[in-house]
Structure I
Amino acid sequence: MTAQRGSGSFDFNVFSVGSSQASVADATAHHRPVPLAVSALPPRAARFTGRTGELARLLSFLDPAATTDLPVLVCSVSGMGGIGKTALALQAAHQALARGWFPGGVLFVDLSGYDEPVTADRAVVALLSALGVRGREVPPESSSRFALYRSLLAERTGPVLLIFDNASDPRQIVPLLPGTERHRVLVTSRDRLVELEALLLDLGLLGPEEAVALMVDALLRRDPDDLRPFTEPGALEELAVLCGGLPLALSIGASLLAKEPQRTVTSLVHELGVHRDRVDLTGLRQLLLSSYRRLPPEPARVLRLLALAPTPEIGTDAAAAMTGLPDRRTAQLLGALAEASLVVPVRGVRLGDERWRFHNLVQDYAASLLPPEAEEGREARRRVLAFYAQRSQAALDWLGARPVDRHRGFDDREHAEAWLKEERPNLVAAAEWAEDEQYAPTALVIAMNVVPYLTGNGYLDDALAVSRTAGLAAHRIGAKDVEARACGALGIVLSSMGRLVEAIEAFTRAGELSQALGDRHREAVSWDNLGIALHEAGRTQEAIDAHTRARDLYEETGDRFREAGVWNNLGIALRDAGRLEEAIDAFSRSRAFMQVVGHTVGEANVWNNLGITLHRAGRIQEAVEALTKAIGLRRDLGDSYGAGNALRNLALALGSTGDSEARCYWEQAAEAYEHADAAAEAAHARFQAEGSR
């Protein structure tokens, strides 16, 4: 039978749980956040010049009508940084979609291979999210995640295109390959990934004609009356040589000319030639220096500061926090940097929520413009941390039951959820700035806000890293209350991952810290969560003891809401210990408290659990009445899956007495499960209904 209990407890802005026994002296390894995966293509370049032969090869690979002697599923596009691998892949993908080749959709994920590489374990969580699997639907075990991911791809009615951008190691790719040949995979990498069974497409530097064509197109697109492509063709050829045929360098060079329409191409060639670094064969660093020197003070400052952002991609609102300028002015300055080819505009979640992304080569250069100890950079980091702390709290208020101030940056719940989803990598990275003592207090606020969201949405690797970092950082600065909360959060994450021994240690530590602080409320929650973990670990009597201590503390503090929940959890442990009459009493008390506090979802859970226990005690008629009550509440709540569980339990109770009505309830359970898209449960219920004939 299906029982329902309260899982580990989070308050939305305040953790209510334990900690890890990991030594606080341990070093904290830096964690790369789970990336964003999008179920739509990022925009392609406004104009795409050159690469005619390479584009044709990619389209031939993507064409579903193409025949080949080899079952090639993967094409790996390789070449040096800034050579245009992503631009080529996106151009081919957009053309393929326009031709209707991938009706199953497209998935795109940046694996950040040359910064802090994203592992396949983390990438698959992002891909599952893009496929609609979130929260507790995400399996805690890595192997199950990959199996579910491949299963979902196999179920797609049409071929899917998967683009894995910026990979550095075949191990990032191989576990993510689909299990069917009808899908296609595009990989971009600076390395030739010969270990993959893939079509290898090497991108070289642009030839002289294509390089000149790129710059001419860039100049005339900005100003059709620009005569320099026609009056100085030789100088443009020299500039192309100095740029080494590297598209990123060529784009920056063209942007430099476009900003100064009176300047001759020859003068730029002379400037670059005089200062050319023989090691920098593409001239990129000198171009970046020249471009930076020509920026007015405001955009130059924006470039310096945004290079210090938590990740290479940032929204206008967060960028404004870093600069200390209004949003509109910040967007204008970022637009100027985009015109100079120093940042790339990216679509946001809504109109007005612009986002901007650095090429990592440009970000590396811009970050070098400020020494680490520069106060300008420190202040920018403090401002963006304060912004993320305030906005993450506001977003979570929308997701919780707290009164919401509509003037805190969000229009509605949907807007808040979209912001959290898109800013998740930045929030995780910002939370990890707690490792630096000067940023720890504000970064810990972000950590406390974001871990419940990460845990609830299945980003367990991120939640684990953030909660561990927060616990260690809070210990270092002596913030015992935050340490207790972070430790409790860690316990919930570990429980969700099935790592019960560590979770038990974490909750125990959380309780000890809360007790030392005299925080009876948080101590109670720690005991309750410890009881859940102990029960799941098979240590039933210890679980009963823990829930009993939690119950006493809730009663002492007057927290009737959580007292209702702990009576339910205690009832489950008592039932599984065979103490059925005590369990029935516990569930009855829980039900009464749930009704007093108006917690309808909790009441439905308790009626279900009470019905199961009454059935086990042989009190069938009472069990039927309790389960019927659970079914009614679940239907009122619109919870088809919960109704299916209660109907299943009712069918089992009636079936145990040979009642022919059991078949009717199995059929109703199947219908409820089908409505909830729970195919496996529905199939089982149908099978049981057939067997009840």
Structure II
Amino acid sequence: MSKQTISTTCERVLSLKSAARLSGHRRLLVCAGDADWCQAQVVEMVQALVGESVLLIGEGFSGLTASDAEVIAAKKCLSRLGREHQNIIFSAHAGFDVDAFGAISGTLCAGGLLVLLTPEMDQWPYFHDPEHRRMLVYPQQFEDVSGRYLKRLSQIIEASDQLSLFTQAGVVRIQEAKNNRDKKTPGEKDEMVIAPCKSQSQMQAVQAIHKVLRGHRRRPLVLTADRGRGKSASLGIAAAQLLLEGVEQITITAPSRSTADVFFQHAVKVLGEENAALLNRLQFIAPDDLVQTLPATQLLLVDEAAAIPTPLLEKMLSHYSRIVYATTIHGYEGTGRGFAIRFRKVLDSKTPQWHELRMEEPIRWQPEDPLESFVFKALLLNALPSVIDQPEIISPEQCTFRQISSEELLLNEDLLSQIFGLLVLAHYQTRPFDLRHLLDGGNIEVYGLFDGPQRLVSVLLAAREGGIESDLADDIWMGRRRVRGHLLPQSLSNHLGLPDAIFLKGFRVIRIAVHPDCQRIGLGRMLLEKLQQDATHKKIDYLGTLFGATDDLLKFWGDSSFVPVRVGLSRDAASGTHSALMLKPLSCSAKRLIHNAHEKCLAQLQWLLMDELKGLDVEVVTVIFSMMEPIMRVSENYALSCDDQRELTSFTEGQRQYENCIDVIKRVAFRILGAGGVDNVDATLLVRRVIQNHSWHEVVVACNFSGEKQARQRLRELISVKNRLHLSAS
């Protein structure tokens, strides 16, 4: 840092802007002081930046006219993705929204200035940040949320040479200027770069997308890049060019419609007004709708693939022969690193001739940008798990289990990075806010398995829930009130009609993340066993979890003696899955409660599977019923009387129609699925026709039968054989 010789805010801003333009980088200026002092600095900054656009993020900006700058709330930052900004002023006095800060920082162009307004560095950790409300859990008060994340951030700011800092208390530190005059200006095209591309890597990406459509089938492209490299723009440019060449249909899917805005902006720009009608050949479909309907298309583009669950990506890969997956490597949208690890094996197996292209060159700024470096460090976007040289020698028995406090994480940046690195790799929706919640959440428990003193191989996050006072029981049960947090007990009370559920104390497992080099050796199961021991010692009544239901995840939790008690009614738009709530009792009170919840879940499923859950995957239904088998075996509702057996015989050995015997057939189908040992086609027949009441035509298509007659005959045979083998004996 250079010694201070500049006296006014205007001069500082102009000096930083000049340095940013010379280097082809962006600059970060942190102004630390009370809200009034910061507002006064903003007025001077906006005056200094006259002639350039200024985006103000936050609330309470005063002394400015509407023409001076544009003001938006932090929650609106995601809508700015794909745009370019010359200058951004972000007020942390209105709340430091880490996701918004990470998102908007990537829209700043070279030569741009990002100003962060904060309380004084030594006061910021104790500031009543409005964002704390997102971490409150009843009955916590505002002051109960810690400021550990803000303390970590203030320490990074004070130690960083990647930014400038000046404070109300008189501290002034200006980042040293760096001259990159020998380098081209970001956005300036090389002689070999053909418009509308802005870099060699973007041109290569566009050409590679063309090749996916024009070249051999079943050779998908995986396009990866850090933010600001023009990845989504490449998809839009290529799509528009292909439409101009006569392609009839291109489909784009992404976690949300807004995620694809950049894609459409560049497609529209390339097409121009004279070819705007071609946009009708470009359709957006959400991932869950896409895998359900599987519409015909000549090319499928998947943007931000890291933020879409692997099972959905795999279904797309199985159905479409020309497909491009694009994803951000380090970003709040999801992690391309986790995507690469999870999905590479699928690609190798199903399409071994797939290609990968990494876009390295930034388009909006020069390499080694100091703002990008700061954002990566502050938000841990580049967090990595530990390196394991010999994973084959690691076993669960050799690992050490212990709880990790938030205070330890604040003091141990390496451990924090290892934990967050594992979480990022393990879950497609991990965001910067999760880092803040990890440090500041008042009901979060963190547990780790270590191979050696400091090498983390697996981590588990759990939330303490329950223990709510009896005065709220009726209101929660009746749906008149919902307190912050306590997801599982309130669901048991309201959705399953078990008001006493709120009194018991539970641990909700939020995440389990195992090092990618050490998976499938029992580390996750050991973590759950150790958690159970610790929870029992702490007088916790039950363990629970809520997740997007797939057959693999259901089996994992079922193998650890968790039982399903609820299936969510709607599909998640990004994952395409229904949520599953599973519990494991630790106390006698919890055993009674969970047994009742398990029975109620089965009773509800009889009807929901014909209505809201009619589209639930066959594999998921089959696994759930296998977990329900112990209840059905002893329940009078699923026992067959002599009259029932005669009714069944009239169907299997006589000529009575399915529709005339549907009650007993449905009960038998439940028991057959619970007993297991049913192949895929037969399971599809039972689930789709008998359990979910799909039409015979739909079942014929799903099972690849020759017609309805074959489907009906197979159902008679299946009911006859399985009833004799499994049900009569029981």
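Only the coordinates and a few stated rules stand behind these numbers; no lab work does. Small disclaimer: the values here were computed from a predicted structure and weren't measured. Cβ atoms are built from the backbone, for glycine too; each structure is taken alone.
Highest-scoring entry among I, II, by FRET efficiency 1/(1 + (r/R0)^6) of positions 121 and 409 (r between Cβ atoms, R0 = 30 Å, to 0.05), is II. Identify the structure, out of I, II, from whose coordinates P(r) over Cα pairs in 20 Å bins from 0, in percent was calculated to give 15, 42, 34, 8, 1. Of the structures listed, the value fits II.
Identify the structure, out of I, II, from whose coordinates distance in nm of label points 7 Å out along Cα→Cβ at positions 81 and 457 was calculated to give 2.9. This value belongs to structure I. Ranked by mean count of other Cβ atoms within 10 Å over residues 73-80, structures I, II are led by I, which has the greatest value. Here P(r) over Cα pairs in 10 Å bins from 0, in percent, for residues 553-640 alone was calculated and came to 20, 48, 28, 4; which of the structures I, II was it taken from? Here the read-out was taken from I. To test your reading of the models, identify which of I, II gives 10 for relative contact order in percent (Cα under 8 Å, 6 or more apart) when calculated. The read-out comes from structure II.
For which of I, II does helix-only ellipticity at 222 nm (-39500 (n - 2.57) for each DSSP H run of 4 or more, over all residues; to 500), calculated from the coordinates, equal -19500? Kindly include the intermediate steps, with their values, before the conclusion.
Details: I: -19500; II: -12000.
Source structure: I.
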